[in-house]
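We did not get these values from a lab; they are worked out from the coordinates using the rules stated. In this text, all values refer to a predicted model and were calculated from it rather than measured experimentally. Cβ atoms are built from the backbone, for glycine too; each structure is taken alone.
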Structure I
Amino acid sequence: MENYQNALKQLIKNSLFLKIYIILFISGLLLHFVNEKGVIFLWINEHHSPLQDVIFKYGTFLGDGLFVLIIALILAFMNFGKSFLALLTLAIGGGFAQLMKQVFFSNIVRPSKHFADLDLNFVENVTVYSSHSFPSGHTATAFALFCMLSLMFNKSALNIIFIFLSFLVAYSRIYLVQHFYIDVLIGSLVGVVSAVILFLLIFNRQGFLASKLANSSVGSLFRTS
């Protein structure tokens, strides 16, 4: 256990993605506590524009399972281990989010039903769901994938891109009237925690995946300065 705790501390120390995420998550949690449910959603819904409609309509697919499969296929041409790890990330991060929303929080409705008496802004040709709101599966999948990619390819520029794309998906889920703020906030946590746990379990053991995934970028995450 102590070995994993030390590895986690070193991982956070050397991962720009995790540092930024921790700061933003804590800030986001404070924002949630000072606002009633629906306030942030309604504010975002009031600020629609044609350009944002296009960006978030298509950007939200970065959190779709099909996108993860495409990334895994691309990674397969570079490194089989990384490709397999991307698929595991989808199975664990996205799968756990689905388990939560389908089993433990199945009674929580989405904004379209919660605010059925309001005249909300919707994006054209986007199917809006009404049930199983918490947590956001797209957000969990996006954060799990991009967090894992940031750990596999530990470059500052890539870390910035990955964190930006993660939050783009999270914001899109609220913008498209699919989720509340708390849905995407906890969805992001599910994704990041899933990716970090999976990463630590693999890189603290010797074996097939460890040897396949080992490289200078990954190894640098555990180096002491």
Structure II
Amino acid sequence: MYGERYSVESQGIIVSTNLIGKVATGSSVQMAVYTDNNNYPKDLIATSEIGIVDTGIVSLSVDPILLFPGEYWVMALYETIGKHTYFNNFDSTNITYGLPIEFGSPIPISTSNFVPVENVSVTYFLELDCMNVDAGNLIENKFFKIYPNPANTEIFIENNQMDKLDIEIFDVQGKKVKSNFSNTALIELSLSDLLKGVYFVRINGDVIQKIIRI
């Protein structure tokens, strides 16, 4: 398993991890995304479905998660050894890290054993959906109303459709800090266990609103 840093320029919802296949090796592959800590991979935040290496762009879907501008690490784990993707040898502008593990093993959560791979740059990238994301009310939705904002100890969500809602709250690093399932007309979510700051509410897979906990 190995990969390199990838810069996200605008915040958005990650749609897929991608590699550019050099030849159709037929190898199974799974990809992963990590946060960055001073030019070193840190926390695992996303893993992809398993796919097959083919010629051209190979896109592997992931569970949607909000990413903010910054540096991340995109890694790939292959079932077989081979020249699955294009390598840019001796590219001094990129740093590649890796860990020798067998395909089918759990994607590592800890990166403490990752080691640098010298003089190699790989062709991995992320696809993000930035269309529905802005700084304020991220997606206008007549079916939900979230208040108050800013909030102190709790927020309320009006469920005008009375559908079952999958509610998730993320911090500015894209980490999920709270979740809830409910189909009641008025849903109360406690924020008392969260630090003061900015959070994002996602309902049924869409980022609905930015909230501020004061």
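Quick check for you: by mean count of other Cβ atoms within 10 Å over residues 109-116, which of I, II is greatest?
Evaluating mean count of other Cβ atoms within 10 Å over residues 109-116 on every structure, the highest lands on I.
-0.41, -0.81, -1.12, -1.19 is what came out when log10 I(q)/I(0) by the Debye sum over Cα atoms at q = 0.11, 0.16, 0.20, 0.21 Å⁻¹, for residues 53-180 alone was calculated for one structure; which of I, II is it? Provide the component values of the computation, followed by the final result.
Numbers: I: -0.41, -0.81, -1.12, -1.19; II: -0.63, -1.02, -1.37, -1.50.
Among I, II, the structure yielding -0.41, -0.81, -1.12, -1.19 for log10 I(q)/I(0) by the Debye sum over Cα atoms at q = 0.11, 0.16, 0.20, 0.21 Å⁻¹, for residues 53-180 alone is I.
For Cα extents along the principal axes in Å, the calculated result is 57, 37, 35, so let me know which of I, II that is. Could you put the intermediate results ahead of the total?
Details: I: 57, 37, 35; II: 55, 32, 29.
Comparing all candidates, it corresponds to I.
Looking at structures I, II, which one was helix-only ellipticity at 222 nm (-39500 (n - 2.57) for each DSSP H run of 4 or more, over all residues; to 500) calculated from, given that it came out as -20500? Don't skip to the answer; put the middle values down first.
Numbers: I: -20500; II: 0.
The correct label is I.
Output the label of whichever structure in I, II has the greatest value of relative contact order in percent (Cα under 8 Å, 6 or more apart). The partial results should precede the final answer.
Details: I: 31; II: 21.
Looking at the calculated values, the largest one is I.
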